[in-house]
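Several structures are given next for inspection.
A short reminder: the numbers here are calculations on the coordinates, not readings from a lab. Bear in mind the structure is a predicted one, so any value in this text is a computation, not a measurement. Cβ atoms are built from the backbone, for glycine too; each structure is taken alone.
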Structure P
């Protein structure tokens, strides 16, 4: 990335936004595996994990955050979104923005959840929604990129006033 200055620009992400995103991802991981399991996965005590959620500890070291991915593959997605990035496993089947497979996967999950024979009938239950969370997040990211591209296409071209 090129800069007009020797000093690179500071991060546009505020500490509070980072912390909120971190807590949101860790809360998702905790809902998935439970507080004790998440603390164990992150090599923390349950009290240490509570301190993170309670704001006593501002944020764990990066290794512990990365370890949270073992509890929930989307644990760091909120942080990545702040930086307009995506965290994808090396062996992920879909590593680009081709939406066919992720959208088809999500449509299948929605169709199953809305089937009259499903646990909630035609209404999606909480457990069905949570089961499709990863697929929803992937499709949300892909369609968000499409919207960004559409916005760039519709944006007025910059006028060069230096003449």
Structure Q
């Protein structure tokens, strides 16, 4: 499992709404909190959200001190080049025809948080190029890996502790 991903998305593509992402990744009844810098995700530069697991099941308050945020940053045009340069990926991608979405978990995550993040990645990365950050290898292609993720229902059971 990984806690950092990047997705290269065709620059003409449209991102789904936040509510569509949540519904597709986890379902509408999973309690979430979010901060988004623009109401329309396509015009936003970031979306921070978290699943409030302790609201889904109070046992989480005994198992985890803080709920980690999932940070979604959206890079367009020259910001894509800046991100790639800052992360030493300058020559790794032909980025001119893409915008980039970087996703990362805050510290203090639990294994289920990695699955929550990966479900969001799977929703956003459909038919796109996706890479995960490996501590040893750096960013690696992980498109096939996303096919083996637990289902939405399995992740929901982990959150609700069913």
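As an exercise: mean count of other Cβ atoms within 10 Å over residues 47-54, calculated from one structure in P, Q, equals 15.1. Which structure is it? The read-out was computed on structure P.
Given a computed value of -8500 for helix-only ellipticity at 222 nm (-39500 (n - 2.57) for each DSSP H run of 4 or more, over all residues; to 500), which structure among P, Q does it belong to? Among P, Q, the structure yielding -8500 for helix-only ellipticity at 222 nm (-39500 (n - 2.57) for each DSSP H run of 4 or more, over all residues; to 500) is Q. With respect to percent of Cα pairs over 19 Å apart, for residues 7-62 alone, the largest value across structures P, Q is given by Q. Once Kirkwood radius over Cα pairs in Å is evaluated on every structure in P, Q, the highest one turns out to be P.
Can you spot which of P, Q the value 34 was calculated from, given it is relative contact order in percent (Cα under 8 Å, 6 or more apart)? It traces back to Q. Looking across P, Q, the calculation of distance in nm of label points 7 Å out along Cα→Cβ at positions 111 and 135 that yields 1.0 traces back to P.
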